[in-house]
Structure I
Amino acid sequence: MNMLTGFIEQTEGEIIIDGYNILKRPKKAKREIGYMPEGVPLYTDLTVKEFVKYMAELKNVDKKDRKEKVEKIIEQTGLKDVEKKLVKNLSRGYKQRVSMAGALVGEPKILILDEPTVGLDPKQITEIRNLIKELGKKHTIILSSHILSEVSQICNKVIIINKGKIVAVDTPEHLEAKMSRKNCIYVTVEDPENKMEETIRKIENINSIKLTQENEDGTKQYMIESNNENDLRKAIFSELAKESITIFEMKKADSSLEDAFIKLIEGGND
């Protein structure tokens, strides 16, 4: 991100922003970028409106349009109710909005957001996510986050980087699907005679059965994997009923972006 925004020079390769090489045409390239760094560095003794106006001056927004564009950004980022308040007196969520307003000044085509929801409460996270989705309709947004549920909800393309190397570029849905366990079922049962594993292995095409959890009420959770695509639930229910093993819960395993990330980092995509 520091290279994309021109804070540091790359040691090799090229960075082209909307056709402009960031080393050869830095002003042209940077004009297309709005950057919201992690940690929300703001001028806290200014009011919200003063801060956005100051950013407009720094970015050489045309004087005749400046007032209108500042008002538009304040409205767009939901800051109208607090525009006269000092930045230092705002909540963390509103400070994030102010930082995003600063990034929007100058109508950049690209917004680079570094950990935009770090330190926010659940309500603030939802508000910032909705704002990012709305901004994504008019801007290209590059977002860095370690909160993968957030990435899954907001982004339509994911780049996973491990030790400086790109290990995957895909949509969240494709990554989750590719890394999902094939035909994996979780079953929670009451099995006082410990007949579960023996019973399950009678079913055709079972690849493995593994005890994953023992509960305080005496029930146990097992993970059952099959090597074919058929739905196992009917066969499992039938076999367990014959042995009087009570089923408390049975569900297909869902794969998340977190699962995909861990498998890729650990080399699980080989």
Structure II
Amino acid sequence: MVKGIFRHVFLMAGAIVMLAPFAIMISLSLKSPGEIFSPHFTLWPQQWAAWENYHAAFTKVPLARFLLNGFIVTFFIFLGQAVTALPMAYALAKLRWRGRETTFALVLLALLIPPQVPAIPLYIAMWKLDLLNSYAGIILPSTISVFGIFLMRQFFRTVPDDLIAAARMDGLSELAIVWRIMLPTAAPAIAAFACLSFIWNWNEFFWPFLAVQDEHLMTPPLGIAFFSNAEAGTAYGPLMAAACVVTAPLAIAFLLAQRAFIAGVTMTGVK
């Protein structure tokens, strides 16, 4: 009984700590500048300025364009990651070939490399290919996900070998097995990876900041940076309103895919 109460209190305290920044962000997005800088903080606004803040968020910079760019970039990055991760993971999980274990060790090693490490050679490669300042320049460096390969490989290991043997007896090639057998079977794992990929690439700031200069190509994190003005100061009301708008798709996506995400992560054995 005491342990159960302590566990719930601990979890509630953790939830409050995690949700407090979001609650403050929403609160500031509804307040006027005078109330934001008031020495007395209240979570509930005394003067509502929601229309002004959200209107400024969409008119001061092209926030709608930034959101569209975010959806385009995240969708095509995930598409590229899925197309490359599924056959690679299948080869690592179900095919026997010389160097398989060494290759998998290299995949695990790649998980330890921060994305900033290969930034310079990637930038030079994109420059040589004349792909900087384009959607392709943002998307291509992220189309291979070592975490996606690892996640799919862990799931494919749970698929019975008899199912694959039966597919081979029916005359299916290895690629046909990947797309016609393994892909439908791996739907929960793909849903979990899609959720993680969407969150990671939607919030990505470092590489788009290097690859893009034109405003109409910028992703949501880059767009929010436009609210900082060195001369006039930072408009915190519109800034928090823009942050709320940018964060909303992430929250909605996770809530819609919550069951599939939990099932996918559980079935792959990733705790």
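Computed from the coordinates by the stated procedures, all read-outs in this text should not be read as laboratory data. Every value quoted in this text rests on a predicted model; they were computed, and no experiment measured them. Cβ atoms are built from the backbone, for glycine too; each structure is taken alone.
Here are the numbers for the structure shown:
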quantity: Relative contact order in percent (Cα under 8 Å, 6 or more apart) derived as 15 - corresponding label from I, II; calculated: I
quantity: Comparison of I, II by FRET efficiency 1/(1 + (r/R0)^6) of positions 50 and 194 (r between Cβ atoms, R0 = 30 Å, to 0.05) - largest value held by; calculated: II
quantity: For 81, 44, 26 (Cα extents along the principal axes in Å, calculated) the corresponding structure among I, II; calculated: I
quantity: Given 13.0 for Kirkwood radius over Cα pairs in Å, for residues 130-169 alone, calculated: source structure among I, II; calculated: II
quantity: Among I, II, structure where helix-only ellipticity at 222 nm (-39500 (n - 2.57) for each DSSP H run of 4 or more, over all residues; to 500) as derived comes to -10500; calculated: I
quantity: Identity of the structure behind 8.8 (criterion: mean count of other Cβ atoms within 10 Å over residues 2-9, calculated), options I, II; calculated: II
quantity: When FRET efficiency 1/(1 + (r/R0)^6) of positions 58 and 242 (r between Cβ atoms, R0 = 41 Å, to 0.05) is computed for each of I, II, the largest belongs to; calculated: II
